[in-house]
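Readers should treat all values here as calculations from the given coordinates under stated rules, not as data from a laboratory. This structure is a prediction, so every number in the text was calculated from the model and none was measured. Cβ atoms are built from the backbone, for glycine too; each structure is taken alone.
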Structure P
Amino acid sequence: MASNVTTQGQEAVLCDLCQSPVSFFCRRCGVNLCDPCVLLHLRVKSKLGHDVVDYVNKDDDDVCLCDSHPENKCSAYCKECDIPICILCVSIKHKSHEISELQDKIDELLKIITRENDRLQSFRDDLERVLDHTAKTASSLSSVYERKKDEVTARGEDWKKQIDETVKKLHQELDELKKENEAVLLKQKKEYENMIGKIDEMNRKSTKLLHSKNVTEMQKFRPVISKQNTLKEFTQYTFPTFYKCEIDEHYRQNYFGYIEKMHKRQISFFKEKISIPDPDSGRKLLEAPSVSSVIDTEFPAREKYNTRLYDMAVTDDQKVWMGGQSRKLKLFDLQGRLYHTVTITAMGMYICMYNKQVVYSDIKAVKKVSDDDTVVTMFTTGDWEPYGITGSASGDLLVCLRIDDQSKVVRYSSTGTVLQEIQYDSQGQLLYQWAYYITENVNGDLIVTDHKMKKVIAVDRLGIFRYSYSGGKSANSVISDSVGHVYVTDFNGDKIHMLDRDGRFLRYIIPEGGIKHPRAVCMIGDGEMIVGECKTGLAKRIKF
């Protein structure tokens, strides 16, 4: 047994043979040894042999001992029994079994362990971001709820202002009605007074004639008094009535506003780590981008703004659906030949390909064109108006939604189930004012253009803010390529902005001859895109 001596509050382990400070440990015999005694111990014969290691490494589990022969190290692996074995087992118990080298099994297991550890580390990175987001959200909770109270208070003040204006308006109406009523009554009063005066005059004349024998006067007066009419009816004017509209609680909530309770929604971590190519390993960019072909979509011009071409989507067989100022979608090949036209229920302002079918945003609904060209409603969006739309790597649909001065991005399943809502940052501030177009990058980022703020906002796949870019005069459509570059059309700047996967500006893409009011954009190959000029209705194929 090992001997322990306490020295200055710490236990020192001593040699089991001479009580000197220990340096070694024999795993086979389970004894502590000092430097001189280790040589003596090794000379002593043992049925199990000796396995002497530095004392500090005595607990290291880096040796695999055979279960059947504990004195032997394992050097092989029995595939049939799925256990490590020593050289004796190979020739005796496992003689007829399939045997492999132990190192091969070690390499196989380490490969699995390394892969799983990488998966856990990747998950840990995601979890760290979620933790940071959650911590920031928790710390900003008081300020967020105070802002919500301020919103309610502001709504109340707005209603008070409207009520004061209504009261003032009703007071004015009453003042005007009072004047009108007073004028009518005074006129009526005067008419009655005149009538009474005439009747009194008739009475005086009649009374006088009662004491007279003047038949001539009586004959003259008779037609006069007979013609004096009396009223069969008179007009009575009532005072105005104020009708109070009863407001029940349901009505008041619907019109004043109400608090939507906190929702709990499970946001899925992607099962597989996305492999992102190195952007520097791709081809070199051309110094001068060029237009290789032009498609005239021939959409009519909108009368007020003179806009024609709004959005486009590329099919698997390299054809392009075009949407514009018409309730028709047009399918062109890249040489500009019109292949097909379908009629839809709204203008093709926001379209995408989803499960090889064209999907578009309609009034408070997302619809698709089926294989027989009929329009099918996939799901509705409630009170929210859908804008930009795109399919995701996970097979879901990502839709930009807007109502009044609020905007958000919602991830829907194909049946319209809401899987994720992205609206606020970790400080409770709105991420978007007018979410316009959207794309999903190869690293899972959701990249949105904001029409009102004229910038690009990116969040990661968990909905946590990543970056924003506001280097253009406007921000319209957005797309990404296979290595994670991001391309944003600048309608007012007549150019396309190219960013890296972290939102850093790389260059402008302006082809020879320029490009006017670009809006729609799609990637059609490595270093090649097709861009729609909104006002001319031309789609230009650009190599860059």
Structure Q
Amino acid sequence: MKHVSARHAITAAQVLWTGAELFADRACVTDLDATAAGESLGYEAVAVRAAATGGALRALGLRRGDRVAILLHNGQAYVDVFLGALAAGLIVVPLNVRLTREDYLHMLTDSGSQVLVTTAEFGDRLPRDGEVHGLTVVLAGPAGSGSLHDLAADATPLPGPEPAGESEVASLMYTSGTTGSPKAVMLTHASWRSVAATAIDVLGFADGEVTLHVAPLTHGAGFLFLPTLMTGGHNLLCRSFDAARTAALIDGHGVTGMFVVPSMIRMLLDAVPAGFTAPPSFRRLYYAGSPIDPETLREATAAFGGRVVQSFAQMESPMFVTVLDQEDHRRALGDPDLPLVRSAGRVLPGVELRVADDAGAPLPAGEPGEILARAPQAMAGYWRRPEATAAALRDGWLRTGDVGYLDEDGYLFLVDRKKDMIVTGGSNVYAREVEEVLLALPGVREAAVVGLPHRIWGEAVTAVLVADGVPRGEEEIIADCRATLAGYRVPKRVVWVNELPRNAYGKVLKRRLREELSASDPH
């Protein structure tokens, strides 16, 4: 198997250019939702497009280290901008397509992005002219509309990718922080390369890879794009996830692997006919991002012939800190009472993990504490937030904010979050931001937001409210929230109570709320 050597190709753009030399006409990208759906572009053709896009960004006056924000669904345009920007020595700022105007305003201002590449569909959520100093908004297409495509046609293509050092920042990836304000995680070229090399090893990437991207490239799926390039593989892009369509693509397009979050697995299993089994050509179903319920894990392991892999990590140290591998999943399937069904797996070679007390001292097996990690892919820090960086990377260890314990065999079990975070459908929801919206609604005196177990979403955002007068209807509260919050942040359930349980210091006892409500949760 020809393999793009990480030793010679530091950046993702350099991987592409090397791939164009090795695999020129081999299928590289197929945008399944493009006008000419199913028409594949070879490695050389994708490199030509990236060179043209990088030239267009340079023609806008951008220089090395400037930031380019990308607000696009999965598609060829996303690939062109992502790789073209890196080839031009720029820093990419991928933006979640599901956020609100206020979210984008904060992220664009905070990152100091000079260019935002997007499409007209996001128009009502974009900053108004002059609202973000120095920002130029460029549309991704179509031709003839003053789009990036037109700029690329008039600009001089890059002769090749800009040289870059391993420690240079490649991307700013926004994640919610302990204050609820999204922070930009600085991932270097070395971080991206390390994640890709680990994916190739842990997930068993080999010749003939066909990676299906149904989750957003702005998040976990994007980290499988580079290892697919490094092994000369083929990336199939879907604008969004549709369970029935995904099952058909797995069966009919020679798909060898994909990244999903647990809620997508549940929807996929519910969409396929009884007795469905993945074809032998399918090598792995890789999932991460949120808790998975044991029954879904077992059903998925059976449907995919044991070819299922889970990992635990966070954006500050992406994708791979611990792994529950295929053999672990098969063992869990064979013994329903095995604790493995609740495990996040074992730490990987080259990664250090410690379960620690508040002082950072390691705790014995079975005793819960904060999970600390040291890994080669760890972030360089938070963009322009030295104090937050120092707190997160204290003494060389990443403070994950997650609470868990290690068993005697070295398997990690997650039990809680130090950060008051809910993970629903693979997306992070900071409880406080939802609570602030609820408290601003008429008729709400007190509010607490918790995540309850959900067979599809992993956790369902649940609002527990104390009324100021007569309690309002659940649908009315949800509709009010939907007018302000991104869809995945909107509560899926509203519960009215006479009072919120509190400790002696007045802090709401959310653990007790979760315990009491889980038993009565209809979902």
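Observations on the structure shown:
- Among P, Q, which structure scores highest (criterion: mean count of other Cβ atoms within 10 Å over residues 231-238): Q
- Volume of the Cα convex hull per residue in Å³ - highest-scoring structure of P, Q: P
- Ranked by FRET efficiency 1/(1 + (r/R0)^6) of positions 223 and 431 (r between Cβ atoms, R0 = 25 Å, to 0.05), structures P, Q are topped by Q, which has the highest value.
- Parent structure of the calculated result 21, 14, 5, given that semi-axes √(5λ) of the Cα gyration tensor in Å, for residues 71-110 alone is the read-out and P, Q the choices: Q
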